[in-house]
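Input: structures, listed below.
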Structure 1
């Protein structure tokens, strides 16, 4: 890590009077094993390097980046960024982060077992997962994929305003997609993933059981009839849906007039049972971080409290646009410019759980999969129409499975129509801590 910081500082040393400079340096090593039929289908071990240099002179910003640490490449980056700044338009929002006095919360995101585990043992995890999936149920026809992956990443960011930060992290995961025969001759699929800081924390049996269970629950599924059932989301889907909400609370979207929540701070935008924050300081989250993409301390950022909109996620640029301070929410790649976003959504515990919610619903839908979330959601208005599979709920019990359905509604209305927020908080592989939710006001469409 120290060599990355030294490299960034060396480049920064070339700054001249009258210009601000920021240097971001990173490297990563990624491993992926894909197994099929008990044999290795592919094995990839790749190392990448990146350097991004930004220069601001008289309100003009220039960017240069490279994917190499070679000296002849590094030496020209600052000059290139400076030249690019001369051709850009002045912008009163450009500029870099300066230390703001917020204390950094130490977060240990490194597990030596990622580098210390032999590649053969990583392959064995993927092979064991495929075998475990096939052993769960005789109706398993095949395994589309059995995958082990891990990443070791390190980065440093420094600038002429006093930022000097570095971070490192490891993550490992196991995932699978299973195929089961349906009674109509078709095929149903189910998937599952487990993630942790290192391979020793991964649970082969859990991933296999979940994937098969999720496929089997859709056997016999047909198109649903149109209606407005109560929609029940397990924590994994609640995290997905609330992630869309958090995306609409990006300060950059607000500045550009592309959020349905602009100018609504202090308004009731959700049911009173919903309180949601972004909390990358939670050391249990895989998305935890000590500093953000601009080198500021990460911090807990309240977004919605008891249904009332508290604020937005900001990096330095978006904060300038609204005359506020950064919330330490900058995300970035080494080669790009920062933008604000969430890392680890946390929802406050409510009451009840998935089982009790189902038991209390006369007409509902337990969601089993959502398709087309990225293309089916209008990020400005929040209107959406996405594909859905699931199991209907009738008189408090799970009934027939459905597929080829659509769920339609609008995120601002959906938030106000949240009927239940559970106490069954689950940490997701993406880093969010969320419970089950029950949503009202959505339309289920289909051909049944």
Structure 2
């Protein structure tokens, strides 16, 4: 939804976003926008800050109440940093200064739509958990001793101001743990902001984290606060912290020690109360030994460390999780007994994410109401796929990555998420294995 009283700009945005395959509606004022959300759900709303009658901030406030699933991006031609920060604290996803850079808008829209999609999944997860009476803690399912210990630790450290390092293999749910840390604390009503350190180009990382002043570099047409500032009073989740460049690690260390930072191109020190939660699937101690991660930053982050258990260490939760994932999207299907047995015997290198994908694959490929082991794994339980020479780990990885890329139509972002690796890591593996779409 594009909400702007300038008809020419509004119509231009509607046309251009429609060409990008978005479903788009326009509204000339806040009242018309509120009327639209009564009839349909919008993933994202682009809202002009200055409008006659109801302004952008008031519309944002009302959208938070009547359509909380909608992510709001504020548009302003007035470059008011204070107003933009106020909008972020009220729940806006981000803001852009007019004239709008279409490439920047496209990136923001993709991220906002992804967040809206995640929000819908979480709402569905909450409803399904309630209907099935499954033990859940901020979406974390499982009754195993490992999960009981994990939930207890989160509750103990949630209110602390100390940084937290969340470690665990890919697909174990490190972001879910981080969200639980935030929403279990007194910061629950303040922003929880996520940044993937492996997805942002190195040259943009500093300005994304700490913000920049107008004219700080080519293309900096206005002042923009960084994510550290926008999360003031709340939590900033740094996913894949091991990907953070060494130069920026020093600046993050200074912020952790003092709460102070400078925007790019500014000499003034600023201070905020933002809690840092970092996550990694790397062995940071080994990264320190190899000179890839600062030792002082590692020990500063490790004040509180939470280790998320892999699925193989809580195999008693597998039937509960598998049935939950199945009933969420395919309520009329069920597992054959041998299918559940196959799941419990599987080692799950991709952890909970792999389990969810296997269940979805089985539901889609099964012919009847009952899912068989071969529907999920591609072969009957207990039978090898190939009686020839066993593959090396590299050969298995190459074949699996090629299969996932083909499955996603070579959508690398989606493939990286399914594989549980960073986009940068996926590009390296594509180059290493010389994979092609053909």
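Here, each number is a calculation from the coordinates, and none is a lab measurement. None of these values were measured; they are calculated from a predicted model. Cβ atoms are built from the backbone, for glycine too; each structure is taken alone.
Comparing volume of the Cα convex hull per residue in Å³, for residues 260-403 alone across 1, 2, which is largest? Working shown, then result.
On the way: 1: 152; 2: 216.
Biggest value here belongs to 2.
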Structure from which -6000 was derived, helix-only ellipticity at 222 nm (-39500 (n - 2.57) for each DSSP H run of 4 or more, over all residues; to 500), options 1, 2: 1
At a computed -0.90, -1.11, -1.31, -1.37 (log10 I(q)/I(0) by the Debye sum over Cα atoms at q = 0.24, 0.27, 0.31, 0.33 Å⁻¹, for residues 324-371 alone), which of 1, 2: 2
Mean projected area of the Cα convex hull in nm², for residues 236-307 alone - structure with the largest value, from 1, 2: 1
At a computed 15 (relative contact order in percent (Cα under 8 Å, 6 or more apart)), which of 1, 2: 1
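Out of 1, 2, which one gives 6.2 for distance in nm of label points 7 Å out along Cα→Cβ at positions 76 and 268 as computed from the coordinates?
Working: 1: 6.2; 2: 1.4.
Matching structure: 1.
When distance in nm of label points 7 Å out along Cα→Cβ at positions 172 and 316 is compared over structures 1, 2, which one is greatest?
On the way: 1: 3.7; 2: 1.9.
Once distance in nm of label points 7 Å out along Cα→Cβ at positions 172 and 316 is tallied for 1, 2, the winner is 1.
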Comparison of 1, 2 by mean count of other Cβ atoms within 10 Å over residues 68-75 - largest value held by: 2
